[in-house]
Structure P
Amino acid sequence: MIIDLQRISHTSESTIGALSIDGAFSCWTIEDAWHVAKIPGATRIPEGAYDMHLRTSGGLTQRYHKRFGEMHHGMLWLQDVPDFTWVYIHTGNRARDSEGCILVGDTAKNNQLGEGYVGSSAQAYRRIYTPIAQAILDGEGVKIRIT
């Protein structure tokens, strides 16, 4: 499975993108802004291609299993991101909710102050999670390409 994340707009506060799975648009994304020197918890990850696995331990995994129930088999985890650890695709509405992760939603906008926002995040997450997690569990190999 190939997941493409095309970053389409950015401000000094956030980055909005479009996420597609196997060529079909799936949802909007929001990430932190780009900074030449990484600011921990406030910088988006570099462009590139990353394998994805499921992370089945950790506090966020436990909270998501409680929140989403049996459909949740672990966090959607990007592998080998330079200078970053524990990069996930997950729910949230603003870049400040991400700490370097990719947040998903069904709506996206930038306000007058340059702060991006995605809405209906849990709904988008539920929709994309199952096919991605199932591909990982089936051993198909899942890669995300970020441009």
Structure Q
Amino acid sequence: MIDSGQTAPDFTLPRDGGADVTLSALRPAPVVLYFYPKDDTSGCTKEAVAFSGLLAEFEAAGARVFGISKDSVEKHGKFRCKHELSVPLLSDEGSDVCERYGVWVEKSMYGKKYFGIERSTFLIDGSGTVARAWHKVKVPGHAEAVLEAVRAL
């Protein structure tokens, strides 16, 4: 599991809209990566809407924000349109990036075990170091807490 003080694993992932995003190419801007389980589910929608609502403030603080899940680029595009999201969404269909960040974990629901994304957020500073990591995120107030951490960099 990646935590504060560690070097953020670099990656290149496709985003909705057709372009690729490479983490290291975003330097020296701080980057917020929020990993979420699935497009168009209740908690994930609330989280995406919260980050989208604060996107202008993140940008004013110099930060880039990206949501990451295993959903396809096409599904991300539909999710963004349906909820008028402004945050770019990256597709990690093979779960490679999720695994490298330690968010692809075993979960349990109704006694059944399965693997899925543990809702987590990483604030990466301009040098590529994880400045702050949030694991097992609860959605209410989370985007605001991340924004405060960005402003404190």
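Values in this text are rule-based calculations from the coordinates and carry no lab data. Just so we're clear, the structure is a prediction, and the values are computed from it rather than from any experiment. Cβ atoms are built from the backbone, for glycine too; each structure is taken alone.
From P, Q, which structure was helix-only ellipticity at 222 nm (-39500 (n - 2.57) for each DSSP H run of 4 or more, over all residues; to 500) = -6000 calculated on? The correct label is P.
Once distance in nm of label points 7 Å out along Cα→Cβ at positions 5 and 101 is evaluated on every structure in P, Q, the highest one turns out to be Q. State the single structure among P, Q that was used to calculate distance in nm of label points 7 Å out along Cα→Cβ at positions 29 and 45, giving 0.8. Derived from P, not from the others. Computing FRET efficiency 1/(1 + (r/R0)^6) of positions 93 and 109 (r between Cβ atoms, R0 = 25 Å, to 0.05) across structures P, Q gives 1.00 for structure P.
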